[in-house]
Structure P
């Protein structure tokens, strides 16, 4: 059971189409690492005519245990880099980056932004036992944005919030079903099931890749809330509102491969795109300097 619908996603719609370039320009999708591939998969399905650039900041992943200033610094730097590559819109496909940086980045960038956030609202609407689990990074769970979502939508629904320590790192090394990962997920999920949870919010874009293992552990006892489809639909609305939707390709045309970029060597990105998305594509290694990482590099030198 997976419920991807009606999940709030952040968007920014402005009216000056000329400021954003031509509709044939690419959409940028950014994540701290590989989790945003779950969003890219949904965007390709919803908007097959759009050219896409995916950036994994894998050299600095995971963001979940970084400080807020570092997260904002990297998110802004990669947003600016994507604009320099011609991006007409930006999807921040990272719950942690959205929670800590989306307001700042939206003020500073000149293209529409779509952020992601945990599916608290649909979980509260769909839970019949009124108990729902939330798996997310520590940074997302402690953020004011997440707390506000709970206050706004939870009502009489009890949310059991579990930091997913180790899960992002597992995806980053392309481990989606090892015995260690299964044991870790079981440790996180069993208390939720024992407490009567019937719904699980996947509060990080990395976590949908554990879908099969979660189903093995929980069976049909948990409805999974995956935000990726809702994010793709929000992107579609924002592109349409700004006159940025790509022209339809000829019937039967194969969608172009995304341009994949990584701040590390990109091997895990290439592997995961091939294994989980069936996309055989090269990965460019890119250097995206920022205030915090430049300072770190200077100190190391």
Structure Q
């Protein structure tokens, strides 16, 4: 049975730091919602993992968030959504929002009818992504580009170095050369590279980031289930003149959390401690045993 406790937190999960772009959008739209964010940075990036590993970690972390009292879940990782969202929906009776590359909005805004998609290799090869293109691309020519190295750059808080810009140029310049006027940011890490991409493409491309759409879908689900914090607190707040302060964010990482705290402070202006948490799963127990190290 679904919880109706509006004061319970919303759980947001990503393989690392990219989901902070989604958290930023959720916090802007739903400031009264307490949030718990988990970065599985110990095992990032997921784009280099096999499908079973991704499914194993996604389910384990979503179950952990449910155990922390989360009333709804956001899988803020395109790779995890592409491979594992159906499994999580089957296992957990919580409102669940996944993410997917913005093919539909790209098809709407592109005038040249050529659009690039920058995403992880796992996302691009998934059945979910192929179905998305078949359903929404229509006459749109879609150029697929795996963003090798980009997640790792964001994970180490590199969003503007000359080396990063050179890497990005190698990915987007060929798209420009064949007339692409739209670029889908198909990984939640990539919105943090917006300025670096703009330094290359200027105004020649529209950048499609779906984080705001994700926040709106979460809002719809919370309303549908009567779970919004503003609804739950309405009676208690009646008569107050002051605006409700933004709810707290609890940051958790399966690594040491240093980069998570740095990026949250730099890009979200949230300076908060990061809890180092252990979320073991079948595949990570095997991996850690093979490396002769303890669980995170």
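Here is how the numbers come out for the structure above:
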read-out	value
Given 40, 32, 19 for Cα extents along the principal axes in Å, for residues 109-172 alone, calculated: source structure among P, Q	P
Value 21.5, calculated as mean count of other Cβ atoms within 10 Å over residues 69-76, assigned to which of P, Q	P
Comparison of P, Q - label where FRET efficiency 1/(1 + (r/R0)^6) of positions 133 and 277 (r between Cβ atoms, R0 = 35 Å, to 0.05) is highest	P
Given 1.4 for distance in nm of label points 7 Å out along Cα→Cβ at positions 37 and 213, calculated: source structure among P, Q	P
For distance in nm of label points 7 Å out along Cα→Cβ at positions 61 and 77 computed as 0.3, the structure of P, Q it came from	Q
Per distance in nm of label points 7 Å out along Cα→Cβ at positions 189 and 261, the highest-valued of structures P, Q	P
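Quick note: the coordinates plus some simple rules give every number you see, no bench work behind them. Keep in mind the model is a prediction, meaning the values are calculated, not measured. Cβ atoms are built from the backbone, for glycine too; each structure is taken alone.
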